[in-house]
1. With distance in nm of label points 7 Å out along Cα→Cβ at positions 42 and 58 coming out at 1.9, pick the structure among P, Q it was computed from.
2. With distance in nm of label points 7 Å out along Cα→Cβ at positions 34 and 210 coming out at 3.7, pick the structure among P, Q it was computed from.
3. If helix-only ellipticity at 222 nm (-39500 (n - 2.57) for each DSSP H run of 4 or more, over all residues; to 500) is calculated from each of P, Q, which structure is the one that comes out at -11500?
4. Of structures P, Q, which gives 1.3 when distance in nm of label points 7 Å out along Cα→Cβ at positions 130 and 146 is computed from the coordinates?
5. Compute relative contact order in percent (Cα under 8 Å, 6 or more apart) for each of P, Q and report the one that scores greatest.
6. Comparing distance in nm of label points 7 Å out along Cα→Cβ at positions 26 and 186 across P, Q, which structure shows the greatest value?
7. Computing percent of Cα pairs over 25 Å apart for each of P, Q, which one ends up highest?
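Every number in this text was worked out from the coordinates using simple rules, so none of it is lab data. Note that the coordinates shown come from a computational prediction; the quantities given were computed from them, not determined experimentally. Cβ atoms are built from the backbone, for glycine too; each structure is taken alone.
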Structure P
């Protein structure tokens, strides 16, 4: 069912505000579309107009649209722009949020589906989200337990752990790649840090993204549910 019963501004008037390349991206329907452009060139504008176009001209239900961006400020601005384009005439709204907020939503529903490790139980939906202070405190404890407390900066180690996580590396990977004592110590701290996170039923900010990806790989039915729910996914990078 579409949204034709609601009152929208004339879409033609909105589309006339776009240049030809922007309009082509907004009106594209079949398959993915990638917009490459410099900062300030109107990429976010294209996304907000595309949301309005899908709802008002193509009858897509707002709740079938997912739009994600990096910051809370950007997400709020996107919501405001969509509301302005549609004259706030929606009964339901697209899901517009940051990547991290969307992943929290996914994990609160289904994180229990992630397989536990051999030594630590799995996560529960009531998991905590650790900020940088929490993370540094946990790394410091790991360092002390390993007898490395005064040798390495917790902040520096945490940055290296985050870098490894975002490259998809595990503590086992770092052990295998280690060529000196410093690299092996990093692997040890990383392993202890990850174990402590699991024991505390806690995730750091990197985990919010990584565990959501793991969940989609491990639970195809969860992935299928979100595929059915969101017919259109828009990413503002």
Structure Q
């Protein structure tokens, strides 16, 4: 979140950019960042990077839906490379705990960060494709993932039929998708989380303990989330401060 703002770059010629990769199909409202950049360039040209704008916008979005605030470290640079193929490196909703641990450790993030940042699933919406494997043809023995609560599975199967022709069909991540709270962790403990990667947090002792800890206290979760989001958004690698967030200088 923030990092080098490569996700803001447009596809050019034969290069398909990150924003057009399958994993980022639900990203939208890039104009919000464009408007902020335009205003900043008018006041102090060449000073504030698109990466910093993204990090600040992420913090403000969390605050606006009832979450904690924090001081955002600034000084990131914007990257010049954006490839859709690299979105395959993002943690997948189908990952098991071993894959999640490896994905986060490769970025210098700990198990504490993994569980705290997964709490971002308290917000938003998921398309059927992200959890389809849990509600149909799960494995040779079970049609439905046995760790999923039967009533949730039935509900998801109704909104995501076998032959789904509705482009935006799916479900909210929790019953309060526009409120930053710790409901997500409570749902995991009840077998009511959407993703395999959510359920996977219960399959390793330390991550399971953290899920229980955050389910018990929103304050504890919020503090952990702030520490981890600052750590993640400080991952750097950019080379310039773009004049336009959609194109390199």
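1. Details: P: 1.9; Q: 2.8.
Computing distance in nm of label points 7 Å out along Cα→Cβ at positions 42 and 58 on every structure in P, Q gives 1.9 only for P.
2. Numbers: P: 2.6; Q: 3.7.
This value belongs to structure Q.
3. Values: P: -17000; Q: -11500.
Traced to structure Q.
4. On the way: P: 1.3; Q: 2.7.
Of the options listed, only P reproduces it.
5. Details: P: 24; Q: 31.
Once relative contact order in percent (Cα under 8 Å, 6 or more apart) is tallied for P, Q, the winner is Q.
6. P
7. Once percent of Cα pairs over 25 Å apart is worked out for each structure, P has the highest.
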